[in-house]
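Please go over the structures that come below.
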Structure P
Amino acid sequence: MLPEGGSQADNPALIAARDARNFYVNTTVTYTFGNRTQTLDGELIHQWLVSGGDGITLDGDKIEAFVKDLGKANNTAYTKRSFKTSYGDTVEVSGFYGWRINQAAEVQELTRILESGESVTREPVYSQRAASMRDLITAAPTQR
């Protein structure tokens, strides 16, 4: 109920809800993949917010889906690669070598960052690293 003569702009519950949402959507996480970056910001984060009795929370399933997509786009371990041999032929090889995001650890770290409200530039948590970043795939993950 609004105070007499008040407006929605004066409603303490609405102000608190707005401030809680802004806390999250004003956060940016810039991922670095060698010389390439990908930024997670309020454009996507606002879709992860859930209103409930305890205020505003993050939808863990949506965070997990984002990290899964991040891995699909950037993991190079177990993918096929083309190499030119010393004889001039091009061959495809695959194997365990490459980059692999530790999805469970990345979900935890991303959640911690979002809950802290800090904007950061960082690499994702990797469970496996390669010798060089140049092998990372350049496609961006699907956004949900």
Structure Q
Amino acid sequence: MIRFHYQNISLDEVDKKFFAEVLDYAISLHLPAKSSELIAIDLMVLNDYEIQKMNKLHKSRDCPTDVLAFYDGEDDEDGSSIHLGDVAISIDTAKREAIDRDINTLDELLLYAVHGTLHLLGFRDSSDEEKQAMREAEFQVLQKFKITPSWD
């Protein structure tokens, strides 16, 4: 289950059902022993100002970023699912990057959501090997939905 939260943006900018379908697929691909219906993720779509505040508070970096992921792994309050964690993504950063690379803004935003979800599933990107594994996993998820990620 993907729960959406918006702050200071239009609700019309994101197709929630499609985002949930893609993230559910990422979860089912990389957590096959668990049903994606038993996993909850809170996806926060923020502007640069809001994500910069979070980045400063949690990562001590006073600048906007594309995506932040916060692992939880605890049962939800009602016990019906496991709250895997929170993913915060910046729509402002996605818009800038999409213009710079001449790609679709929502595809870029979806890449951020998948990237954050993969972090919650244990993927890292500190080393070259980890970055390669992360990109392969992102590609595997997004290609199913006919989206070709652009990293450069």
Structure R
Amino acid sequence: MNNKSFRTRNNFRILIVDDEIDHAEMIKKYIETGFSFDVVQVETDPQKALQLLMNKVQYELIFIDNIMPEIQGLEIIKFLRTQEENDKHKTKIILLSGSLDHDIVEEAILYSVTDILVKPVSVDKILKKVTETLKDWEV
């Protein structure tokens, strides 16, 4: 299947969770330059992101910063994975981090994080991760 067929998927939902609005909007812009999706949602308040997930809003891909005020990204991921425990569908998650701390990596593996990207992230890395997720989702 060629890459062009991926670019018309409109029921593929992406959530970007990062308390740094500029960084979150940059990731959204990168995704929107390479793909056409109905929903690329940005949430800068980690509590509101958690509320979305508590309300069972489903996303195929989540980019989430780990270090945020009030609640860490890994705590949100832990909650999501608990909700998905018996689900066939598992959300793909890309953890964003300022560094690759050993403890963060171990916890990310424990919660089946798809990948970890070290900030700042390039447009190429973002588009590659979205493309890989789309390929998995299409199968």
#### Entry: Parent structure of the calculated result 1.2, given that distance in nm of label points 7 Å out along Cα→Cβ at positions 40 and 96 is the read-out and P, Q, R the choices
R
### percent of Cα pairs over 25 Å apart derived as 42 - corresponding label from P, Q, R
P
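Which of P, Q, R yields 1.00 for FRET efficiency 1/(1 + (r/R0)^6) of positions 16 and 128 (r between Cβ atoms, R0 = 41 Å, to 0.05), as computed? Write down the numbers at each step before the final one.
Numbers: P: 0.40; Q: 0.75; R: 1.00.
Among P, Q, R, the structure yielding 1.00 for FRET efficiency 1/(1 + (r/R0)^6) of positions 16 and 128 (r between Cβ atoms, R0 = 41 Å, to 0.05) is R.
Quick note: the coordinates plus some simple rules give every number you see, no bench work behind them. Note that this is a predicted model, so its numbers are computed, not measured. Cβ atoms are built from the backbone, for glycine too; each structure is taken alone.
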